Structure 1
Amino acid sequence: MSAASDRRTLLQKTLQQPTNPAIHEQLARVLLAQRDLTALAALQSVLDERFGDHPFTHLIAGHAAKARGDADAAAQRYRRALALQPASGEAQYNLVDLEVDLQSAERKRIAELAESPAGDTLPAADRINIHFAHARLLERAGEAEPAFAHYRLANDLAKATLDERGIRHDAASAERQLQADLKNWRAGLFENPLPPPGIDLTPVFVTGLPRSGTTLVEQILASHPQVCAGGELTLGPGVQQAFRQQLGIGPADPLPSPTDTALREALARAREQYLNGLFEHGLDARWVVDKLPANARISGFLRLLFPDAPIIHCRRAPQALAWSLYAANFAAHEAWYHDLNDMAGVFQRHDRLIAHWRTLLPPPFIELTYETLVRAPDVQIPRLLADCGIPFDAATLQPELLDRPVFTASHAQVRRPIHSAAIARWRPQAKHLVQFASVDDAEEAQPSSLNAER
């Protein structure tokens, strides 16, 4: 069942069962997952009126306020949820994640739930959230080893929970797909590009591993008056899947010759499908940012669709990236996020793929290093815009002023002036990150922002 049909079905059920809190909660969470804050705001008034004594009413309101950047309103709602359900891990974690000042009683309650046997009787989802919350507080207090212990408990439990649902990291399958990509994507595929689409709209693809700075780059670009942000669209992977199905080829199969008529017709249809998807999302500007880490794998396909579109690959020092991922509590996640050894393998395969794109893809293929960006934004941002073919605008130097919802784990960071405080966050945990390359500064490995030379 699609998200749209889920939404319609749940809406119908709320009309049929106006006093059923579970149905209303499901609808609210679907709207939140679809990032439809307008529809959610309309539903919220119903939730407050009918289900004000239910914790989920205040959790949903807190999540919406958090996405809007209203930390005070979010904190008020999370505290209301905790008054109704003191052991709610979801409320505990999100309150900590807001980075607001906590009362000593609130910190004590989180510690008690994380460290006492009573906490072990809670549902797994609550325990995961509580261990992440306690770990975050310990890390902020400078207690590195206790923090790591609770991060490990949270991640081990999250990985086990995913395993119970059949969600596991398959390194062998990922390696086979990488080998197929390295073999099948070759320079000749780009020698006969499609003509321009004939509209004054250019996608800007922002890729990179999660927590590599993609949300910050999107925020910077979206601060420009001629740019709009699409968020984590799934258009690219969906269009590519339909494209391969149309040609009758699997994900590991090579494409036909670039002069093949069927290939060019399928590419033209895929591009039209992608652009229609942008319009359906209300995204219509001179430049539209499509920020999705998964687009890194399909960068070759995206270049075939849009020969002139900037593809920005965000990079970050491996230890910093690994710790940022391991210490993050994602609402939707993959199993490798929770295992440092699996993570190291993912990083290595990702680097091999990007090295392939670096030598293969026609420009503009732009690499941007997080550390260099945050240390010298006044230098790097104008360079990034120039590489993308976007005229400079001073608003991009203050991306924290942009008023837009942010749903990623970087929701708090992008609402502050650009800073370099996170660069060294990993260092107290260095002994736990030996699986990763001993590179202190990612910019030592590659230039910070460039059109990659072929």
Structure 2
Amino acid sequence: MSATFLGIDVGTTRTKAVLLAPDGVALLASAAAPTPQGEVGGVAVHSPQAIRDVVVDTARRALGEAGPEARAALGGIAVTSVGEEAVLLDAAARPVGDVPTWFSGVGQDAARELAAELDRRAPVTGLRHPEYTVHTLAWWSRARPVQARDAATLTDLGSWLLSSLGPGDLVMDHSHASRTGLFDAPTRSWRPEGLDVVGMGGLSLPRLVPSGTVVGELGAQVAEQFGVAPGVPLVSGGHDHFCGALAAGARSPGDLFISAGTSEAHLLVTDSLDPAATTGSEVGCFVTDGLFYLHAALPSGALYLSWTRLLGLDPATPLDDLLGDEPVGSGGVRGEISADRRLSLTDVPLDVRAATLLRALMETTAVASRDLTRHLSRTAGRAVVQRLLAGRPTESPAWREIRGAIGEGVAAFVDAQEATALGAAHLAVRAVTGTLPPPVPRRRPDPDVLPARREQYRLAFG
């Protein structure tokens, strides 16, 4: 049997492991478990050791399901994880404490207070999002001073997990580094002066590597737990959104990946970054060598959950059942999503139906997505070639029709089950074989919208 490859994804709520067949397409096995999360002093945290235990067990179960032949053929392992969560390590490379989650909000105050000084002393291309690691480090130095003093270095959660599986270098890949606020993407270099600004000047920053780099090999102890031989290559992964985009087929300049979840991430791949044009945009290195990304998000899923409950509807009910035969244009009801993530609706009649408001919400988020895509395209100076949409909403024919009719670029709906873990496995394949596997199949066909109905969309939304 030719080589198999293991991809591991440490997500916010679930940890997944998938074993990719030698053809780079078929899944031989998969396993999942809840990602352990705790709270310390009112702050949501992840325990690195607890997550490592779950990762090892989840990978062990996936390999066990695949059988002895597939285990014996294991040719590489890569890990992807949420991008902004950094593990502080002491001089012996041990975590000094739990890690505030990316959504904990602990860096919000520092983001406001230190923005000007960070820009002056450690300028980077693009904006520093409040969730970036550098702002969490400021919180760490103020709220956890003992841990901060004990820390000698840091890396992202996925890279630390990878290094804990066997002998290898402590590194950080470029895509994760792009979410720290201490890294300049066009030059692929650190801006360590930012550590002084946030009170963590004693830290050293890890060696930078591209995603898909062999950085070590599986140690004997973990190999025994996995039921495989030691020495399997350990490969640097990447940020979870970007690994998902890679698996879905976003691999060339002009490819746009939209991951529709609670937060609807928009990721545009490009081959260059103009520092002047991208001042107000989240930018960084993509997981494919030589390419960059522009990133932005909409609160589409969060708004849907809020409004279905507000209207007395069950958000678990299929969208098509909730919308019924509500016409294109929602009877003239229009909406807008503000910069502070609020939804406003206008021209709402007193006798409006819940289905009308819900369709107006779907059309409003589609228009907002189109406008956001146009903004990313203008900023990048790059036209959208294809629009890849993934996530649970793509199961709805009505959602696919609305998004197919309202948006930039040709729409394709991808079945991206466990796409992030698959993206990690794809990086492992490329690192070992030099070839990137094909993207996941587009199992859900693009919606077949009749010309007359498409004209209705054009008249209503341009």
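Throughout, read-outs are computed from the coordinates displayed, never taken from laboratory work. Every value quoted in this text rests on a predicted model; they were computed, and no experiment measured them. Cβ atoms are built from the backbone, for glycine too; each structure is taken alone.
For distance in nm of label points 7 Å out along Cα→Cβ at positions 63 and 391, which structure out of 1, 2 has the highest calculated value?
1
Rank structures 1, 2 by distance in nm of label points 7 Å out along Cα→Cβ at positions 151 and 207 and report only the one at the top, that is, the highest.
Largest one: structure 1.
One of 1, 2 was used to compute helix-only ellipticity at 222 nm (-39500 (n - 2.57) for each DSSP H run of 4 or more, over all residues; to 500), and the answer was -10500. Which one was it?
Attributed to the structure labelled 2.
When mean count of other Cβ atoms within 10 Å over residues 7-14 is calculated, the result is 15.6; to which of the structures 1, 2 does this value belong?
Answer for the origin of the read-out: 1.
Which structure, out of 1, 2, was FRET efficiency 1/(1 + (r/R0)^6) of positions 175 and 311 (r between Cβ atoms, R0 = 41 Å, to 0.05) calculated from, if the result is 0.95?
That value comes from structure 1.
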